[in-house]
Structure I
Amino acid sequence: MFTDTAEGRETSVTRCLGALRKLILSGALLPGEKVHQSELAEQLNVSRIPLREALSTLAAEGVLDYKPNTGYRVSRFSSDDLSEIYLMRRLLETEILSTVDLSEVDVDELAQLNEELRRTDPAEDQDRYQKLNLQFHFRLFEYSPLRLIRDEVTRLWYMSSFYRSLYLHEVESSLHVVSDHERIIQAVRTRDIKELVRASDEHRQGTENLVVRRLGRSRLR
């Protein structure tokens, strides 16, 4: 069982967060579904203390909804909600990228992450694919001094992570992601901020369009 000692609690909460996100991304916990803490504690082999902290974190991120005397439910987004999330991402990520000194960016590291992404089949290992995709973008964001804005963008990414997972298994979609990343890498390599912002905008918009279409087909509204 995950430990509840002061020394191990942070690790326990982190492991709980990872396990809960996996349940949501895999569809084991569906949008609108009530979260039963006692069942989850038994399923994850964890005590209630780190589980409650993990649930509270996910609620703060917007992944879960919480109501007193009712408990937690997995957030249910509409295509309109997602459009607002992507609008906020566009505004904030543009500010982040605009403050990056492209001469400081390790382009080879970005290229290596994208190559690992290319070699990862999202249908076989979606967890790894999602993680590499997030690392690619946030490694670039880390070159910006806007720490608080980066934190907010992290929250927005997690809010929409379940819905992005709906299309990642499609071969055409994964190839599209890798190709868009190559364009972003080239903009960094040539130190062209305007092209970097433009490439990132079009990449984000393409993802939003795919997610909204898949959301409509899946009737997860």
Structure II
Amino acid sequence: MDVILRADGVDLFYGTEQAVSSADFTLKRGEVAAIMGSSGSGKSSLLYCLAGVLPPTNGTVTFDGVQLSALPDGELSALRRTRLGFVFQYGELLPELTVEENAALPLRLAGISKTHAHAVAAQVLGRLGMSELLRRRTSKLSGGQSQRVAVARALVHRPDVVFADEPTGALDSANATAVLEEFLRLARRQKTAVVIVTHDADVAARADTQYTMSDGVLAQRVAV
């Protein structure tokens, strides 16, 4: 497998507070990596740097050979829209849209017809147990249902890398398993790489590679 994403010496400061310290990270195509750590350890901040949402204060993040911080804003936005997928911790859905419309949004923004975009969205939502709620507005969903829609939205355009911030935190065990199986299916069949930030050791155990983060310092876990 070849490397699709790497970080070298990444620091991130919020003012004078250092959230990420000299992080090195490598992700191959089709690899699932989990980053574990307590709240405030810096793992979500690192995820935002890896996804190009936040520029690192120092160091570099390179996606498919291109340094993200070197890209103009327009090209970076286009890259995130077409080749990256992001599952935010709290969903960040558009409440005025239906479940199906939210999930189909990346495809519609890419110019895909409504009919095809909604058909693809319905397939992904079905695998996540949301087939009965396609027409419901997301403002009427539970937290766990909203999170599954957010996962579907991140996956519909078959990105090269998916970044998932606590994607199973609001889910019961059955739905958490469905989400993990969908991530693994993409990794194995489509060579989509996945980075999961999680508190859950059971989730991390399904990953190919595990990292821990504490006080902004990232370390790879070694299998014993």
Structure III
Amino acid sequence: MKSSQPGAIGGPRTRGTDRSVTRRAELIAIGRKLFADTSYDALSMDDIARQAHVAKGLIYYYFKSKRGYYLAIVEDSVTDLVAFAASGLELPPQERVHRTLDGYLRYAENNQAAYRTIVSGGVGFDAQVHAIRDGVREAIVATIAEGAYGRPDIAALPRMGLLGWVCSVEGATLDWITSPVLSRDTMRELLVKTLGGTLRAIEELDPAYRAPEPARRGP
């Protein structure tokens, strides 16, 4: 009898919540496809509703606004990227770096509008978009630090060096997806080589942070 009461396990409220979560996830999946190569400004809510084959009110119900919908899409897609960067701990450091950078470039290539929004800051100053971008940066810095030094918590100097490298990766990747004159493999190898230079510079300034052997040998 208790299970039929609203809010009880297996009751109507639980089933309703499950349906809401599923429906929200479906709308985000649709939005990821719509915004993959289309900028925020290029799609109106009417366009989105028509292409998604849903009532516009349904999108407002789950996300409150077009901006809320777009931010939910960006956060969802970036979550995959951050999770990918944080995984693969069992791999050798150099292989993990290659894997992380390849995943990063694939994300930028396949989600160009979202990537531009994250790196460029979106429409005006958007603190939420900046927070998403900072989260991606910190995840990649932690991944590189774990591989290079065996731990993600590093001192200010090596962290600044790695953060500077990540910011240069953002700029280079932004240019690459705009004019992809290099293959993704070549682009990845170029970024790996510049990372080696960064790690050697960090070691020179702070010998406590020795660069991994492949990086110390140089290109």
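Comparing percent of Cα pairs over 29 Å apart across I, II, III, which structure shows the greatest value? The partial results should precede the final answer.
Working: I: 30; II: 24; III: 39.
That would be structure III.
When you work out relative contact order in percent (Cα under 8 Å, 6 or more apart) for each of the structures I, II, III, which one comes out largest?
Numbers: I: 23; II: 30; III: 16.
When relative contact order in percent (Cα under 8 Å, 6 or more apart) is computed for each of I, II, III, structure II gives the biggest number.
Readers should treat all values here as calculations from the given coordinates under stated rules, not as data from a laboratory. Quick caveat: nothing in here was measured; it's all calculated off a predicted structure.
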